[in-house]
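Each reported figure results from applying straightforward, stated rules to the coordinates on display, with no laboratory input. All values derive from a computational prediction rather than experimental measurement. Cβ atoms are built from the backbone, for glycine too; each structure is taken alone.
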Structure P
Amino acid sequence: MALFLNDQEVAQLLPMGECVDVLDQAFAHAGEGKVDNRPRDRIRMPGGFFHFMTASNAGQGVFGYKAYPSFGGPGSAKMLVMLYDYQTGGLLSCMEAGRLGQIRTGAASGVATKYMAKKDAATVAVVGSGFQARTQLEAVCAVRDIKSVKVFSRREERREEFAKRSGDSLKLDVTAVKSAEECVAGADVVIVITSAREPALLGEWLSPGAHINAAGGNHWMRREIDEEAVLRSEVIVVDNLDQAKIECGDLLWLEPRGSFRWDMAKELQDVVVGRVNGRPSAGSITLFESMGLALEDIAAAQLVYSKAKEQGIGQELPF
């Protein structure tokens, strides 16, 4: 019988370190030609959008999809992942995917940071302090020995709350600062996770050797980083080129200007399997643009499902 798992159970079964590892493996499978990932579809509805994304992974033995509406009202974006057996087509699990999405989005940046940031990276800047920012920082801390963090967002109370919460949970020195420029100065890893339509990160602020995780701009109308940040990046990596060409506002805005071509961007799978060097030198500035993939959802869901079966967690569905 298939298992139903709620958000609380999913979060319990998906610690960040394990999620980073399973996504690392999933991108390796993609690099070996074992994955079929389809870009997110968005259907316009009278009150918002319906989003649908699907993938299969022969390496993990699963396929599935994530679906969710976004209508703008409270509780409208209930996310569900449906996970199926690759060989039989049988339904394995239906699980709520709000927390799963938050954790796997952070974990994807963790995988990129593992291959693209300096090995001795110790300082992090976080621009943005919302729901997704917490797991972005947690994932970076899972792959590097981070000593200190600065955070900036426009609302003082939000950044102060983020600093306290993250400092307590990660046992780190996390300081809220008054400007994005102050936040980014000297940082080894820069996380940008906002819904900004105009750049929240300027390239002139970046120190040599910085790695950027830009994870909030998955719509052509959004820009989190400016042109100089892209141009200063020696390596530009996206989680998936087909999806980035539809959604990555940071790069889509630059293509008509002639300052960026899509052959300048590489895929994370090629970095993971070693076809692309994610960090050419200690002084290289590197950029990861994260759109969020169905591949990541089904990889995380398969891990959650396997652990749930082992531990007897979840509710059996009558089919």
Structure Q
Amino acid sequence: MESLNIFKGKTILITGGAGFIGSNLAFYFQEKFPTSKVIVFDIFRDESKFSNGNLTSFGHFKNLIGFNGEIIQGDINSKKDLEKLKNLKVDFIFHQAAVSDTTVLNQSIMMQTNVNAFKDILNLSLEKEATLVYASSAATYGNAKSPQRVGFENPENIYGFSKLAMDNLAKEFYDKTHLPIVGLRYFNVYGSKEFYKNSTSSMVLQLGLQILSNKAPRLFYDSDKILRDFIYIEDVINANILASIGDKKGVYNVGTGIPRSFQDIADILQKELGKNLGTEYFKNPYKAYQSHTQADISQTVKDLNFTPKFSLEEGIKSYIPEIKKIFEQEYVK
């Protein structure tokens, strides 16, 4: 692996830096590279909601408590707000800002935020000659056959479609400019600082809080046959770092390559939390529902030198202290 010294003394911009993955990146650089300048750009949440009842932004100040870098409040959809970045010296951009709620039906705002605004981020990276790593998504695959591979996309919602459009834009851009630009298709990410995603947080957290409330975890019938590629946040941060080293270009899956069931999550959580509450099952209300996701990470391993370090058991075990802390301090019981 090439030297991580490339980050020393550099300026790192993280859009969506008050969100789940963005805030983890901010603290990674703060802790590992204290001579670097880390800038968080985030819209932060207000009271506005989509038609599905979910907040339009999940950025939360509590995700950044202890962060000592620069914080700029701004909306990537606002040219005026993006002007705040024009006078900055930027070496690396980690673009995590997006409408990330897969249940949002507003196609206009999804395309504006995830695609049109991405053009501005691409142009910013060109202007600054900055390495760009951005968040794509496994939603680009829809119900494509497992294991999901780049080049075999079949998005089934506007979110997945918008992320695929981002990937196409990025390719067009790096083919023309030869800038290092990498898109990372996250699969089911779980871990620290996801609580403020509210109902869109991982089932690891949601089931953990149910169990700590002494309630049997609630799952769909046949949840032992519903498989997902769950990946721990620390592996996702590592993938971002590896993607930003050298002159890499392309789109890569970020998962473990090993699908696990929702039943596995419930069982591991109960074991780690010392509970034996059984499982409560109910009918799946969704007509369209992914029954199996599995990242083909062969190219990610080859090109990015990425190897996931956390099994589902190891990831949950590492996450348990924070789940307990959330339950004690934040969770409305």
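Worth pointing out:
- Computed 3.1 for distance in nm of label points 7 Å out along Cα→Cβ at positions 171 and 203 - originating structure among P, Q: Q
- With distance in nm of label points 7 Å out along Cα→Cβ at positions 27 and 123 derived as 3.6, matching label from P, Q: Q
- Origin of the derived value 24.0 (mean count of other Cβ atoms within 10 Å over residues 227-234; candidates P, Q): Q
- Each of the structures P, Q was assessed by relative contact order in percent (Cα under 8 Å, 6 or more apart); the largest value belongs to P.
- Percent of Cα pairs over 19 Å apart, for residues 211-306 alone from the coordinates reads 41; which among P, Q: P
- Distance in nm of label points 7 Å out along Cα→Cβ at positions 163 and 179 derived as 1.6 - corresponding label from P, Q: P
- Origin of the derived value 3.1 (distance in nm of label points 7 Å out along Cα→Cβ at positions 11 and 155; candidates P, Q): Q
- Source structure (of P, Q) for P(r) over Cα pairs in 5 Å bins from 0, in percent, for residues 115-242 alone, computed value 2, 9, 15, 18, 19, 16, 10, 5, 4, 2, 1, 0: Q
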